[in-house]
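Before anything else, here is the set of structures, which you'll find just below.
None of the figures in this text is laboratory data; all of them are computed from the coordinates on show. Note that this is a predicted model, so its numbers are computed, not measured. Cβ atoms are built from the backbone, for glycine too; each structure is taken alone.
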Structure 1
Amino acid sequence: MIQEFFDGPSLLAMLLPRIESPVSADETNFLTGDDANFQLGVITRVAGSSIIPHVHFPVNRNVQGTSEALLVVSGKLTVDLYSSDKQYLESFSAIAGDVIVFVRGGHGFRFDQDTRLIEIKQGPFVEGADKEKFHRGVEQP
């Protein structure tokens, strides 16, 4: 089951726990809305099926902010969520197989085990202009 984390009405992040159910149908389910800056979907196909070859058109988009997704390949980490004004809000754990999507606000990580992540985010990344590092204002448990 997908967990969503909010700061008031604003979606900050989503946690998609490791999927362990057997594949029994051909379907594509998008977890983000059509209007989201970053699209995340789960594609399920049974053996022998296919997806028709296709290309994506060079559509110009005006995107504000940087959304990102992390795939936890191995290990365990604690994710700390912050509001856009850098106030600590809450924490959650993620383990191997989980996917985390960050939509807005801030985040930090504490690694509970040796961990390997794959990060996917919008680019191009501009050093010095894309993010601001800050110290935690509230110590978490």
Structure 2
Amino acid sequence: MTIGILLLTHNDIGSQLLLAAKTTYGSVPIQTELLSIDHYDQPSDLINLAKEYVKLLDNGSGVLILTDMFGSTPSNVAKELCYLKNVNVVSGINLSMLLNIFNYPKSSLRDLTNKAIEGGKDGVMQIKNDRKKNKDN
């Protein structure tokens, strides 16, 4: 059994990240669903819908919910699901995080949660130009 993934994000953020991951891998190795949130959505409706997605995704191994920004509506909705058995939530999704998760499709919920955090952090860095600048510039 594998963990289910729920991308709970603003607008098309989750769908675009999933599209990029599919382009990279050719397919998605983990059952993944999207729940996009718009400014007019009601949080109580979203919580109920997210619970339905969790039921759909959980085959007994658990569900990892990924949100785009801590403190926003998607993460607040996900926070309401943290009390459910076998549900973990990680906020701050980026492509590096998603690709790292897809590299470990057979991992436990605990390990996959750690891989999500690791991939997210490792994907954020400053890029510097180490070439010497021309003195005339």
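For which of 1, 2 does distance in nm of label points 7 Å out along Cα→Cβ at positions 56 and 128, calculated from the coordinates, equal 4.7?
Of the structures listed, the value fits 2.
One of 1, 2 was used to compute semi-axes √(5λ) of the Cα gyration tensor in Å, and the result was 28, 21, 14. Which label is that?
Label of the source structure: 1.
To which of 1, 2 does the computed value 0.7 (distance in nm of label points 7 Å out along Cα→Cβ at positions 16 and 40) belong?
1
Here helix-only ellipticity at 222 nm (-39500 (n - 2.57) for each DSSP H run of 4 or more, over all residues; to 500) has been calculated and equals 0, so which of 1, 2 was it run on?
Checking each candidate, the match is 1.
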